[in-house]
Structure P
Amino acid sequence: MSRAVTLIREGDCARITLFNPPVNALTQRLRSELRQAFNDAEKDSTVEWILLKAGGRCFSAGADMGELDRLHEAPSLPELTRAIENCEKPCVAWLHGAVLGGGLELAMACHYRLGPPELRLGLPQIALGLIPCAGGTQRLPRLVGLASALRLLLTGETIGAAEAKRLGLVDAVTPRLHVEAEQQAEAWKLAAQGVRRARERRIKVPVADAAGWLESQYRVLPDEARDNPACARLFEVMNSAVYQPFDEGLRREWMLHLECLGSSQFQQRAEARLAARRGGQRRGMSTPAS
């Protein structure tokens, strides 16, 4: 079986590449290999910075729908993203194509993000009746502010590179570069600034009373939105992002994510998504993971 993650040293850079076709789903095998690659890069005294990228048509479309019962297996996605963010060497994510769900959570754990104008980024878990599980509710508001984060998480919409750059979700938008040396040169411009962790940023809030603002936003939601079991939990964990330490927010996010996983509404939505996926495969198509 070929590896899902490769590590190549180029000068002082450790280039780590995901390759798990068709959409680089974050399976347990990929997570394990990625954790090992980061361990090896951190221990290598000749490596000064890390470039995380992916082969294939996209960076990552998130978790594998067929492995949702294995999300807790070590290294879990929350464990992996914490390890990447805590890395003492600058880590830059070179993004392309779709960067969705857990794939975006993985990218947000890196210290910098860049990619071409064709990028599409989003956290669509709400459509399945889930909330993010790997820091999405905690890092996103630290990067883009509370109001923009709530909008993106509630709607599950995807945004392009230009808007992502304006919001602060990506640090640079570059021309589409196919030559790895050129990608590495662009990424180094960011890595040279040193380690910069999302967890250490302050959240920009629209008003001083963020709790009251969140409550008012929840009250005006249509009934069909509040019928989603993930909705109330999302507001709860966003409140934690503002008022609780980062690690407590992560713990609360994971617990509420597991509650969503156990809900009957999620089971129905997941079964419908898997049925659509199987139908697409029979027709020779592939359905991105969520």
Structure Q
Amino acid sequence: MELREVASAPSLGPLFARAALSQKGRGGQLPSHGLRLARLEVDRWRLLDYQHLCRFTGGDVLPHTYPHVLGFPLQVALMADRGFPLALPGLVHLENHITVHRRLTTADRLDIVVHAADLRPHPKGTLVDLLTEVEVAGERVWEGRSTYLRRGRSAADEQGAAPAGGAGAPDMPGGPPAGLLRVPEDLGRRYAAVSGDVNPIHLHALTARTMGFPRAIAHGMWSAARTLAALGPRADGPSSSSVWFRKPVLLPSTVELLVHDSPHRAVAGLVSGRDERREHLVLELHT
């Protein structure tokens, strides 16, 4: 696979704007190239803001999910390109899988590579994976796979493909909540400030309504990170996580955290609603 070097992380605002203006002419194959950002130095102040917002312990250790934040601009750059077969506006983040091979700190200089893979049909449209790989001095230290859905008709309608976006997910934990998370109205704007993800569906009710949401919605990766933070520091070192996103968290909201814990595996979920229970995500962590 050809790798194209980028000198710095792309700014996401212009990429989202460009993608909104270039939705025609989609289709075809995934790009044959990936993007590489070499020897990235972690901004300690930005890291601290992220740790504070997601409730991770402060310090020089990178949270389990933080390399995803660093690689996300490269994901968007690939998906915003006119040659990408799926239009970026309206893509739904269905699943995220992360493997941390060793603890990462701000002393590490990160080489980040992102590429797209496995364009495939789904009963509700088309799926694609964005793969992020992080190396330090040639050693693979972190890997992530983000699965996105583009809604619409696909070959799966005729082939009768089995539903994806939930296969392999554990059952939602039962019992009383381990805690309540109060999610404020401005969370989307605050997370955008620390992550760079300025997708309009997260920023304000008016821009979210243009994409069919009644209010702005929380970033899925904030919800995943906040859930992991509630499980403590066990995910800082070698570990793996999988999260399946179900219904978005509207802003503002109060959600319940459910946890089933064991020495080397934890399952956690976010739910809300009294009369009609809404499941927002279920997450599995192995250490």
Read-out helix-only ellipticity at 222 nm (-39500 (n - 2.57) for each DSSP H run of 4 or more, over all residues; to 500), computed value -14000, structure in P, Q: P
Comparison of P, Q by mean count of other Cβ atoms within 10 Å over residues 27-34 - largest value held by: P
Winner on percent of Cα pairs over 22 Å apart, for residues 139-250 alone once structures P, Q are ranked, highest first: Q
For 20.2 (mean count of other Cβ atoms within 10 Å over residues 91-98, calculated) the corresponding structure among P, Q: Q
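Each value in this text was obtained by applying a stated rule to the coordinates, not by laboratory testing. Because the structure is a prediction, the values reported are computed rather than measured. Cβ atoms are built from the backbone, for glycine too; each structure is taken alone.
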